[in-house]
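The following blocks contain the structures, represented as structure tokens.
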Structure 1
Amino acid sequence: MDVRPIRTEADYQWALAEIAPYFDNQPEPGTPEADRFDVLADLIEAYEDRHHPIPEADPVDLLKAHMEATGRTQADLGRLLGSTPRASEVVNRKRALTVAMIHKISTEWGLPADCLVRPYHLNAA
């Protein structure tokens, strides 16, 4: 199995080039090619976590991204929360999400509640 540690950006680029063909032609599970794919994927993920970390989105950013990805609007959020002004205040960081809001969003829209309970910055009134 031609695999090596990823210690430099050059090693990282090599690993990306090595793994790319597997996305077009996925190997059969249990084969040496599938094992190589898994090892490369793990090495790439570990390198990216160390050198290119992605900060966790705060609850409002996550909510906005979910709304955009699912074609929902602020008006949809207002209907869900029972108040258009309240939805506007949440989206504009003037009001924090409450437990009841988080429960509704999680239940109705499928966003994990644990992602919505993280602390985040509110804008000054």
Structure 2
Amino acid sequence: MFPKDALRVRRVYEAPESADGARVLIDRLWPRGLSKADARLTEWCKDVAPSNELRRWYGHQGERFEEFAERYRAELAQEGAPEALERLRGLAAEGPLTLLTATKDVSFSHAAVLTEVLREGL
């Protein structure tokens, strides 16, 4: 696998840092008010983002986080996502990987779940 510090999560609105390594946006929707040039992305990986239905159901309501995480993990086993997960693991194996999201509280977001999944190897 890859070192624990090779994978980190940041808000896409934060200024890029040299320690970011590969910068991958993991949201399905483009962040409001952010230009593509300012984002300085390596790639945009929509295939690992939660479905619109799941995202709307969750609505970042903390009491729903555990169920959201279970449903999201199930989505990550569906078509398209396993290949995208392997791509992200490959990027992390090559050097630092920063997962980027527009979510305000990343600790209760799909980014937190995705980080666990990547570290576990699903």
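The numbers here are math on the coordinates, done by the rules we state, and not lab data. It should be emphasised that the depicted structure is a prediction, and the values quoted were computed from it without experimental measurement. Cβ atoms are built from the backbone, for glycine too; each structure is taken alone.
Once mean projected area of the Cα convex hull in nm² is evaluated on every structure in 1, 2, the highest one turns out to be 1.
Quick check on the output: -19500 is helix-only ellipticity at 222 nm (-39500 (n - 2.57) for each DSSP H run of 4 or more, over all residues; to 500), derived from one of 1, 2. Which one produced it? The value was obtained from structure 1.
Comparing distance in nm of label points 7 Å out along Cα→Cβ at positions 63 and 87 across structures 1, 2, the highest figure comes from 2. Tell me which structure, out of 1, 2, gives 4.8 once distance in nm of label points 7 Å out along Cα→Cβ at positions 47 and 95 is calculated. The read-out comes from structure 1. The greatest value of mean count of other Cβ atoms within 10 Å over residues 31-38 among structures 1, 2 is that of 1.
For which of 1, 2 does mean count of other Cβ atoms within 10 Å over residues 7-14, calculated from the coordinates, equal 12.0? Only one of 1, 2 returns 12.0 for mean count of other Cβ atoms within 10 Å over residues 7-14, namely 1. Identify the structure, out of 1, 2, from whose coordinates relative contact order in percent (Cα under 8 Å, 6 or more apart) was calculated to give 21. Label of the originating structure: 1.
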